[in-house]
Structure 1
Amino acid sequence: MKQKEILLLGGGGFLGCALARRLEAENKTVHIITPNKLPAVTTNAIIHQTGLDDEMILKTILPDCGTIIHLASSTTPGNSARHPALEAELNITPTLKFLEILQNFKPFHLIYISSGGVIYGNPETIPVNENHRLAPLSYYGAGKIAIETFLRVLATPPEQNITLIRPPNFYGPGQSYQQSFGVIRTMLEHIHRGTTMEIWGDGETVRDFLYIDDMVSALNLLIDLPTDNDTYNIATGTGLSLNQVKDIVEAVCKKKLTVHYRKKRQSDVNRIALDSSRFIKKTGWQPKVTFEKGILLTWQWVQRQ
């Protein structure tokens, strides 16, 4: 029997390329749909430079793909802060058009990468589990919840297997500074250049961080569960304030980071860390790269660029 191929929607970004390389190392055929041109050295996946709603391309690919991983997101919490229509135009509508096409191809396993960092808002306690109420503070978070809701409707028939993933901030080698809104990548770039970094608020906001290889390993485990139909946080469960992150980055890099603190934005979550117990119980997954080790590996990569 022919091995089912894997489709990465919006797979031209940091996580998509890292995942594609891992899957290719396991001799799996990977397709990437992305509107952007990828560097030739990024991956050996089959690249389709198009959007999620390209019916002609999708109808050619989907019959051979048993797993679809939806990584596409064209906004950030910042650039949609005052423009809620951007979430509908750039994220929600393209996904719904894709689902109209996808529902004609079954069975399939769709894994959607949502966001554990924004959809819970300011949780009552941390680490927060998947049953906590969803209370986003940004249109970006609201858009993620909207897509999750549509996917749960699509998953109602038992043969439609849809897994929702709520990750934290992931980081590591390969993360482009130009395309990144990741705080760790930004800190390392400013240290490398000797420039000043702006931090919104007093630096006491708490975030959960996950090294890219651990995120990829988690997704790889889900690919081997083609009938899964659940929602998972995937994270370390340990929150660090931005000031703590700054201290660790400075210690690892042996350089000082100059910071300018600005007024806190209303859309920024105060404290978040994610409880991954459900996913750990299901798969046995554990993050393997400590935060300090991850910073070191990423810093070594940044210096080689």
Structure 2
Amino acid sequence: MKLCHLYINHPEHAFDRGLKAEAESVAADLTRDGFPIRVELRYGRGDEARQRQLIEADRRAARPADLFVIIPIDQDAVYAIVSDIVTARDDATCVFLHQPLTPTMRSEREAFGQRLFSVAADQTEIGRLQARQFAALLPEQTGSVLYVQGAEHSYGTRHRMKGLLQEMPRTPGIKLNGYRVFGDWSPESVRPAVERWAQLGGKLEWIQAAGAQNDDMALALAGLVRESGVSVPVIGVDGMEAGQRAVDDGTLAATVIQPLAIGHVLRLYRELQSGVPQRGSIPEDGNIRLPPESYPPLDVLRRRAARTS
């Protein structure tokens, strides 16, 4: 039986719960289909040193994993360990999940080939989609937006913001300057972040929409906004069951469905092991990108906004 170790963040985060469920479901399907594989979860809990220690201990274990799948808390911090894994064992595969390979790692693919690659949702496109959702939700395409980002040095935080800032100039009436705060991906981080913004002079009464970089924070933000007596649309990211349900019941105005990608990794690994890949070749740079999508679709958002304007 093949062993996969999946290194993610926190067992209570909705996206991480979705990763666990998809990994276990796909592993069970592959096992029934004649490719026995077991997935074990490892949680870094936002601590790059803890994650690094977990990976280091696992690679030295009596039964090391065959497949290491990692969402790096700090990509630079785990790079040396990943390099050691694929260098020391010619039967080990390392996959970065939701973060592309660095330029150095891409150059090393000449030596490691299909044993080192990444599978990720397009994080920059997620940010662009959120900007389009704001534009769709504000019929006059004007207004100030309060936006709660994830952890400050996270790859997802930086690239979702990059996409948002790339797309927002298309609707110059929507303003973000001075309305950006940092959470840490957890719902508990939202209130302190917004309170710090308020202490600097910000007021919820000034905003016409709000958003966050994941659904956990978006739901907390929506509750905080309602508590203040302000009525504005709030959007999130991830699009897991809870996020989609929140959109359906009106708690959130929209979310962005981010492909979990772990199922793609496990199925592709099975095909690579068999020597007959069917899910498309790995690009030359080693980075497989999966497209996100708006929930609900943008045209539905525009129609809803037009009806309520």
Structure 3
Amino acid sequence: MLDNPVAPTIVSVPDLALKRANGTNMLEFIGTPVDPGFQASVTYYLEACAKGNNFQDPVTIYTGGQDLSIKISVSDLNGIFLTKFNSDQVSSIDLRIRAALSLSSGTVSYEYNSVTSTKDATVYGLPRLDIVGSGLTQKIESPLGDGKYSGFLKLDITKPFTIKDPDANVVYGGTGGVLSVNGSALSATANGWYKLTVDTKALTYKLEAYMVGLIGSSTPNAWNSPDSKMDYDSKSGLWYITIDLTAGAVKIRSNDSWDTINLGLGDAANPQYTLTNLWNNSSSKDIPIATAGNYTIKVKIGSTNVCTITKNS
């Protein structure tokens, strides 16, 4: 190990005055890797927080391996920033690259942070469609402003809903995936969370169950369905649950099935998959729960699957 390990650095940051019209454009952050003076598996995190927050509650822009030419679309970055910063105004933000070094056991042994880079960022608000009649204040949004909207909704089978464009004052309904102005109200097939995708130009929609759940020997139903369902917070983009667990293990999946989501830890050959980077793979391993108690579990599902497990009592 070097007497003075070389921390990662941020070499350049793109213009962060984000504009909807440039949503498909790619932005590039460039950094240099850590040099600790010994061989280790390294996971890099590009993180952002409000200026002066000292990364107490950061958002993660990127998680990955050695390549520190980090590319992301304007719309994807805008969506990440919207979970933390107000839209349509300038925010002063701090950025850093964090390098987490793991031994062969998968244990994080050392962390090194770049010098903080402070930049002004402008996050654009998204065009939206309001959900009317669901019993909750809900909306879906269009990242590119191109007539294509999507989002997660909590639905009740007793409360059919319509979709309103507040800017154009147009109300949509539909049947069988076909959207129509003043069409029939839409209904869920079971209570819970759904992903609604709407194209107001092609006049199509898709309503799909998206019920993220906790399963495992620690949960009330052990490894049997139904899973313990999680709720969703649209501001943070987090799925969450507070639940009594026994000592044992858990995993995270969707729709009481392993087909799409199978989140767990890495194996010996893949030690980079930890709670801060869960593995969505049929080979992923159980997440241990050491002791019984009341827990709050939160997970962000996306290009990086980040999970926190907090024991309340």
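FYI, it's all coordinate maths here, none of it is from the lab. Please read all numbers here as calculations on a predicted model, not as lab measurements. Cβ atoms are built from the backbone, for glycine too; each structure is taken alone.
Brief remarks follow.
- For 26 (percent of Cα pairs over 36 Å apart, calculated) the corresponding structure among 1, 2, 3: 3
- Structure responsible for 30, 11, 9, with semi-axes √(5λ) of the Cα gyration tensor in Å, for residues 72-135 alone calculated and labels 1, 2, 3 on offer: 2
- Taking distance in nm of label points 7 Å out along Cα→Cβ at positions 96 and 224 as the criterion, the largest value within structures 1, 2, 3 is that of 3.
- Read-out helix-only ellipticity at 222 nm (-39500 (n - 2.57) for each DSSP H run of 4 or more, over all residues; to 500), computed value -10500, structure in 1, 2, 3: 1
- Comparison across structures 1, 2, 3 (criterion: mean count of other Cβ atoms within 10 Å over residues 16-23) gives the highest value for 1.
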